[in-house]
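Some structures are shown below for you to check.
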Structure I
Amino acid sequence: MNSRSFERRYVFTGTLALKTGLHVGSGWTVGSPSDDPVIRTPDGRPFIPGSSFKGAFRSTVEKLAPVAGLKTCLLDHSDPDVECLSPQKSRRGEAFRALREYEGRKLPTNEDTRPALEMLGHPDWAGRKLSGDDLMALLDEQLCDTCKLFGSPYAASRITFSDLLPPEDDKDADKMIQVRDGVAIDRDSEKAVDKLKYDYEVVAPAQTFQVEILLEDPTETDLALTCMGLSEFVGGLGYIGGNRSRGLGNCRIDDLYIYELDLTGDVTERAKRLKQYLLKKKLEDKMNQVSDPQDFLERKITALLDKVGGA
């Protein structure tokens, strides 16, 4: 299938501040005395993998999207009738995979492809040569809104999350790791299970991490969904990591900055903006900085809700 150059980019930066302790486990860490250590950089400082932040962010957005009237499959692998291609056992996913085998070839008019074409709403395609553009059009039609933004087995993510590291001038981040005791609880007796005591590490509240999110060639829906997720974290309602039932993982994003690069329009202006983007080093010099990030979030979210609500 075809790929193309980007035309628009957004970068969101900020500071993630822990409101409670955080546990993102590593499974095993050299020198840690704990049964369940947190993940660290090679120099011993705690950090949050971009994949962990992406998972938490996606989960936040997926909970909000249906309420906003958008499609989201929630990666429900148990429902074959889910309206998205992503779940591997979905009928739509199976239909798409059946058609994908014919890319660059003429679709047969027999029973080999007719059910798939009917499932995906294109029975009139029987007998035509299936192009990469046709498959891209099917992805746009059949993937849910959250899979388009965060990625699926068939299309790359439009949003990228960098690892969240402590600020460069924070020399004491390695000292912010605490060891807490835990016990297994018998749910019937509601008492501690004998000899099942353990300990686990947490990053102490008030530790901060640097956030950087890249959004490339977003639709207005992509942009609004990203702003919805950011709004939850800016409002202090975000959660990351494990052991959340123990009160861990609550955090907020402070000092949000938004940068925009637009390479559409007049060719002369595009070249000028691209030159600035490629030759400058600092984000504020490479891209246009949004003057009021909170207003930006509100405008994008409001536009989406007004659109799906018919206002």
Structure II
Amino acid sequence: MHASHRLCSEQQKRVQRRAEQTDSYAFFNLLTGPQLLENVEELLPVHRERLFPPTETLSMFLRQVQSVDGSCQQAVSEAGLKRIIGALPRCSTRTSAYCQARARLPTQMVSSLARQVGGMVSESAPAWWHWQNRPVRLVDGATVTLADTAENQALYPQPSSQKAGLGFPICRVVALICLGSGGVLNAATGPCEGKGGDEQSLLRGMLDTLETGDILLGDAFYPTYFLLCDLAQRGVDGVFEQHGARKRSTDFTTGEKLGARDHLIVLDKPKKKPDWMTWEAYDQPFQGVLNPPNRRVPPACARV
């Protein structure tokens, strides 16, 4: 085993042990601590003081997700035990009240706190965790199955490859992750079928998360002409595997050869305007340069 692999494995074990040892009280202390309290209070919904107020419910939910069991019953049972240890009045261990309280948690509250925590984790990462002191942001997508309810079926229809009534609603998730620290900076969800649910569309809604000097790393699905232009205009470099269709059309006997497996090509603007783009934006001349800083090359160029 390589030395760095051993260190990585040991670090993963430490993180896992810390997660297993963290209870809902620890999460509650974090949510009400100085770094998060102001944002938490702004995002709290109007509520009555019940057995499971929003902050405590979110703390229990975070513990539930981290636990090996992962059941609502364990979350409620642990909360009941903590109340007994703390000399508080006993509560029922039925899960109904907790599940209702969890369903009342605003999605905006959870997503905003997740982005804030991801940003804090990324900012606290040492500079040497990044590539040449430049933050690398990983973009990738995945799918998850949802509960088979009529509401979920309407919002997240099954893929056309599935027969009606035999599958579950499927949700597509695309996330921006700090490669150095592992912090999730942003995430977007959408249906797997229909417009607006593809990975490109979900990523476009999160591009403001990127900052000048960042490097966006992704697979061969992402390096479209318009995304590369957008990244260049933001001062963000994109590193992607070459798109399969482009591999078949790129003539490596032309253009500028920079080195082994390193070539400079010019990407032509697509003649067809994407449905999501306005004509005003489509007609705008490209002003960026798709290349590393301090290298002067013609506009609309990419290295492959």
Structure III
Amino acid sequence: MPPRLIINADDFGLTPGINRAIIELHQAGVVTSATLMATGPAFDDAVALALANPTLGIGCHLVFVDGMPLSHAESIPTLLGADGKTFRPSVLDFAQSALRGMVHADDIAREALAQIQRLQRAGIDVTHIDSHKHTHLLPAVASTVFHIANRCGIPSMRNPFEPRWSAAIAGAPMRSLIVRTFDLFARSFQDLTREAREYGLVPDGTLGMAATGTLDAPLLRRMLDCLIAEHPDSTYEMLCHPGYNDADLDRQTTRLRASREVEYAALLEVIPEYSRNPDGIELIHYGNLGVPGLQRASGQYTRNSGYEKVL
């Protein structure tokens, strides 16, 4: 049985150019899933595109670093930076504060709920959650957002840990080292999601994390060749950041600029030849996983409206 692969594009809702690139790749049979930023400047454009393309799985890209929160500042004080209005601009600052117990679970829960329910109230069937800068790999964050997501009818979450074979293929020493430090939190994440993984709701891991910013066609081919040859019967997510490097992107705080167009071209060139090969890969999205996936396929799934009482 070929490996199943979720090709998920992050940052849906950040700019119209990113939104357009994601939809073009989905319509070309390449991108199967995208995670939408409830706080993104191009949120409304992304929602309209998502509703017009219902075969694209849509997750919630939870944001706790950079930018403005959805919740009132007074209700989430431990999530905010020095100005008391916006999130901390540094993921390292956020991580240190979270590990020291200075970020309160109630604040994480309130903001996570606000972001998830904004998508649901817009008519989105939210298939899973992940997070900007992978902040949900921190134990205190993971436990809280996993609980809130389940209460919102979303049982699937990105497994934010890359297997060593994939990180080694990426070949970017500094980025690979950063990804390897994530493993410090892998045990607690696996314990938290054990039951969900047993029910097939959480993938085996995420590919492409160490290759973020450097993913091109040759690297993508090497990664897929290894996946097919050595890891059949597996389910992984492939993380990607396609987009257009335009004036709207210039106004955003991101290190990923020219690389977005390189990834776009690589995905468009490589993925079709592997997905059309019977011995290649099977493309899915998070909404296909587990019992909810069977319910969606049979028309028996009822998504949350976003108005449910959770907290």
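Structure summary
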quantity	calculated
Answer label among I, II, III for the case where distance in nm of label points 7 Å out along Cα→Cβ at positions 210 and 234, calculated from the coordinates, equals 1.2	III
Which entry (I, II, III) yields the derived value 19.4 for Kirkwood radius over Cα pairs in Å	III
Structure responsible for 25, with relative contact order in percent (Cα under 8 Å, 6 or more apart) calculated and labels I, II, III on offer	III
Of the structures I, II, III, the one that 54 was derived from, the read-out being percent of Cα pairs over 27 Å apart, for residues 82-257 alone	I
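Bear in mind that the values in this text are calculations on the coordinates, not laboratory data. Here the structure is a predicted model, which is why all the values come from computation and not from measurement. Cβ atoms are built from the backbone, for glycine too; each structure is taken alone.
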